[in-house]
Structure P
Amino acid sequence: MRVSDIIEKITRGTVEVISPEGLEAKLTYSQKNKKPLVIKAGFDPTAPDIHLGHTVLLNKLKLFQDLGHRVFFLIGDFTAQVGDPTGKDQLRRKMSLAEIKSNAQTYKKQVFKILDVRKTEVVFNSRWLAKLSPQDMLELTAHLTVAQMLARADFKKRFESGKEISLLEFIYPLLQGYDSVHLKADIELGGSDQKFNLLMGRQLQEAYGQPPQVVIMTPLLEGTDGIQKMSKSLGNYIGINEKSDDIFGKIMSISDELMFRYYELLTGFDLNAVKILHPKEAKLQLAQTIVSNFYSSNVAQKAREQFESVFSQHQIPDDIAEHKLQNHEDVLSILVTAKLAPSKNEARRLIQQKAISLDGNLIDNEHAKITKGVLRVGKRRFLRLI
């Protein structure tokens, strides 16, 4: 394959490449010398689930695997203890080691729904960062100035508003950058909000006598609301470990405009071919494709048939979960217990959005009397109350 064609595939849906000339040079050298490049992407295990927002990067890693390069899936178990300050307007909650380790193992399992297990090198950055001596850390800090840090938009805003910034937060970009030094990365992938941290990798590599890595930045995928970036805390996420029917239904709930963005960032489909499809058919195809990526084509086909049966013909599925009502149990408790909402606050938000009904009757009050029947949450989730 020509290098120009490879670059076109790699840069589809990206925000910025630093630098394009460097990317071309590295790919040309790799092809000419039959030497795979070292590709790195880091993920701090700050939550237990991987969602579609994460898969924008994972799909790029898979592409590099398919092109024959060496892919490192880096789990930031050490950096998670420090906490990435990117985009934060206050000090982050410190995570326990047990929480980080548990999330890290979950990440490790889920990632192979996308990446090829035989071609993926999973590494934990505690293996080298925990071994840095005080002298090593002091040497690292010499490569970053306070002026550089305060030039960051998020830090500048916090500093000017009088909000606290810890010295620990200054260290984070250096640790992420040192990961690139240790792995001798040729290319690092990251979200567009990570630009400062990604560039630190280039800066440190040059300081340590290595060729600077190429940085490829991907956009932040909007969640199902089409407004804010996908996030579990905002309740607008689609987890790759969710049930196939739930993934399918959530994708069908997004807007037509957002659907084309999902096509661009999450699939390899020809966008011109997608645009000539009827929007409903295009969305069905998108949902089926994404479900098949995490399960199988047969499971995806069944999810489509289930969706069309339930939502086109307004039927209630036969195999819905059941919940035995307890005395004085309110709708908030039911939703949380049945895992239809992650918290009571999220359950209240669903009520406010008029997303909950019982036997077709809207529930618009968290104190409403709950009786036996079929509880419906949104367009795609049901619970039989007995």
Structure Q
Amino acid sequence: MPPSAPTLPQIFASHIQTLALTLRPHTVSGYRGVTRRFLSFLRTAFPHVRRLRQLRRDPHLLAWFRSLCEEQPPLSNRSRINLLLCLRRLLDDLAATGHPLAADLIRCQDFPPAPHYLPRPLSPHDDRLLQQELRRTDDLPANALLLTRATGIRIGECLDLALDCLHQIGPDQWALHVPLGKLHTERLLPADPDIRQFVARILALRASAPPATLAHSAAFLLPHAGSRGVLYQRTLLPALADAATRAGCSGSVTPHRLRHTFASEMIRLGVSLPALMQLMGHRDIRMTMRYVEVLQLDLQSEFYQARQKALQPHRCPILPLPNASPNADLPGIRQALTATRHLLEMYRRQLTDEKTRRTLQRLDRRLLAVDARLDRLAAAEK
């Protein structure tokens, strides 16, 4: 290469610097990591590739895909998908800005199947026990976790709540202001008395925090010294794990499971999907659908109710006998016999035992034979 020509690391680094103007630092760090991984592979496996125009799908990209599959410990499908998405974005951007790149280097069929994880809400029993334990503990982490459970906000959004996050929007109407979060959106969540009580309790407990902590996070509802990650890893996670153990919850309990539990509870209580999408802070209804779970208990109950309805698809009303008493003559007897057969048939249709149903059917045929004999007697009298 001519001395003036930029190297591959310089080309990628320059473009990532441009992306850093609009993307979050964590996202930019991810792009840098993918670039280091890909360029390190090229230096080892294809040291002669020094220009973008030399890149080919076969053998360069396909060999990188194989190397990702052979890594130890194995990469998850989700990790491989993220790596391919990031590199494809970078290559597409470089091609769009005039760099000589071959087309179609990364195709749709190169992506492994995305894992589909079932939502993991707490069972109603575990959820109740955990909330009771957190209320009993009643310290600052416990109230922060209760606030997360009551609102369904992400744990990062809870850490970013401002000191004045409660807003009065009308007479006896309050809202919790959730700042810009994961999807660059902010929202106002309805704040009932429980939510307002959690915020008030946090404010009261916050006053007893060390002065250095308050000075570092004066604008935040939850005081933290250093970074949000320290508060999350060293305080909230252990507090939740300890409370779940004391409450006797089954399985591991994470803050995000509280969000799953909130979403499932809202659906069970009749909240519509569009409304839940707003509460969860999603921009796509498909994201909301991932959080929706029909609990096995509900599924079993609805299934057996449907089966019972299938056994009795045509439940007919029970008709009373005629108001007027039948006369003691052949027409009156036949009228009473017809009403009896009708009631007998209505009763038979309500039964589920097949043997009893067949017995009543044979009895109905006997009554029909009696009615036929009475009909012949009536004809003979004429």
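Each reported figure results from applying straightforward, stated rules to the coordinates on display, with no laboratory input. What you are looking at is a predicted structure, and each value in this text was computed from that prediction instead of being measured.
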Subject >> mean projected area of the Cα convex hull in nm² - highest-scoring structure of P, Q >> reply: Q
**OP:** Using Cα Rg over 2.2 N^0.38 Å, for residues 204-307 alone as the calculated read-out, with 1.32 as its value, let me know the right label among P, Q.
**Re:** P
Subject >> Which entry (P, Q) yields the derived value -13500 for helix-only ellipticity at 222 nm (-39500 (n - 2.57) for each DSSP H run of 4 or more, over all residues; to 500) >> reply: P
Original post:
So Rg and Dmax of the Cα atoms in Å, for residues 100-283 alone, computed for just one structure, reads 20.1, 62; which one of P, Q is that?
Top reply: P
